[in-house]
Structure I
Amino acid sequence: MQKLLLLEDDAALGTGIQMALRSGDVEVSLCCDLAEARRNLDRQRFDLLILDVNLPDGSGLTLLREVRQRDAVPVILLTANDLELDVVAGLELGADDYITKPFSLAILRARVHAQLRRSAPLRQAFYEQDGFRFDFDRMEFRRDGQLIDLSRTEQKLLRILVEHRGQTLPRGTLIDRVWTDGAAFVEENALSVTVKRLRDKLEADPASPRYLKTVYGVGYSWAVK
């Protein structure tokens, strides 16, 4: 299920967009102001954000700036501001696309699907780098030819990081995606423990990791060499 966040203060327009984009594998959370959007972003991870710019409690550009400090999630700006300067400002802040009102729902839908396709991680069954050989389908992991025994949780975390290599994944996102057994609460320390165990098994010097990097205050990444 792909999750979209739609920030639009016009209730009728927002509901129309929500209905146009919602499908069997796409869920759309509609927010009417910045405060509600921030609460939703704190609670869960989204695959794409659609942000109006002019809002009752501020600007969608402010939220875009906040999001870009911690996440590479695709963002489409949706606004009546159609001046070239406005478009350039939005794109320079990190927006992936910019659609001006009025617009065609068919075009919006096509652009949303294009962004989702572009951002979808490569579902990678095999990975090889600097002496590492990870076969996720066969659950066989080697470093310099030597087999490494990984728990299922360690395998899941490693696969997510490798498939998003070069990107910083927030701690909350990793917790949500690794611990998917329906547990109502997972201690955040569980992620730190799993990362430490992975480093101990994979890194030549776990105290100074070359691959499984910590981005302090945000999360973790698998470095691209």
Structure II
Amino acid sequence: MNERMKKSGVFLSLYAIFVVVMVVLVSVNNKADLQLWMTSHNSVFADTFFHYFTYVGDWIPFAVAGILLFWSFRAAGFIVLSQLVSGMFSRLIKSLWNEPRPLLYFKEHYPNIQLHQVAGEHINLLHSFPSGHTITAFAFFMALTFFTKNRLWQVLCFVLALLVGFSRIYLQQHFAIDVLVGSLVGVLVTIGCKYIVDKFPIKWIDNSFFRLLNK
């Protein structure tokens, strides 16, 4: 397991800093105040960017896994596995804690405060905790780091995962605590999946469509 962690060391180091910062912010701030602060700087560009970029935490990982079948069954299969398992954890936790999302929360507790809303964005009202898109994004980008030692690639993976997480706050779909816990679920589940997969090596999974076609 140590070797696997070393391979993703840059991503995990950046992630550890992120967790510490988020824990501090969540601990010392009221969640409504923190939500208002984190969404206080908005623009037309940011509205458009996050409206579309948030889909990286939706169906994009499965599309990438489909493309990766031509390069490596192992990489594609691992991404799908981590997505399915993390998705099950997401549904389980959401069913246990049916927390109101920002729009409903502010309507109930701070009716005089108008949240910034992005045009065309459908905002959900329930099942806020944790953020499913954040789980998907961190599981996806964490999985990608296991297949390269390139440090810049790991930095890029972390930044992209972070942007998906922030998009959920910016779009008023989740609170900071939802994103923090979502990221933890995504990362930990992916590490666990990697450990299990490596315990049961399957020979054919090292093939790809390109290799099979060239035989």
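Every number here is computed from the coordinates shown, using simple stated rules; none is lab data. Source: prediction; values computed, not measured. Cβ atoms are built from the backbone, for glycine too; each structure is taken alone.
General observations
- With helix-only ellipticity at 222 nm (-39500 (n - 2.57) for each DSSP H run of 4 or more, over all residues; to 500) derived as -12000, matching label from I, II: I
- With mean count of other Cβ atoms within 10 Å over residues 93-100 derived as 17.8, matching label from I, II: I
- Label whose coordinates, when semi-axes √(5λ) of the Cα gyration tensor in Å, for residues 61-188 alone is calculated, return 30, 15, 12 (choices I, II): II
- Origin of the value 19.3, where Kirkwood radius over Cα pairs in Å was derived from one of I, II: I
- Relative contact order in percent (Cα under 8 Å, 6 or more apart) derived as 13 - corresponding label from I, II: I
- Structure (I, II) behind the derived value 12.9 of mean count of other Cβ atoms within 10 Å over residues 141-148: I
- Mean count of other Cβ atoms within 10 Å over residues 77-84 derived as 15.6 - corresponding label from I, II: I
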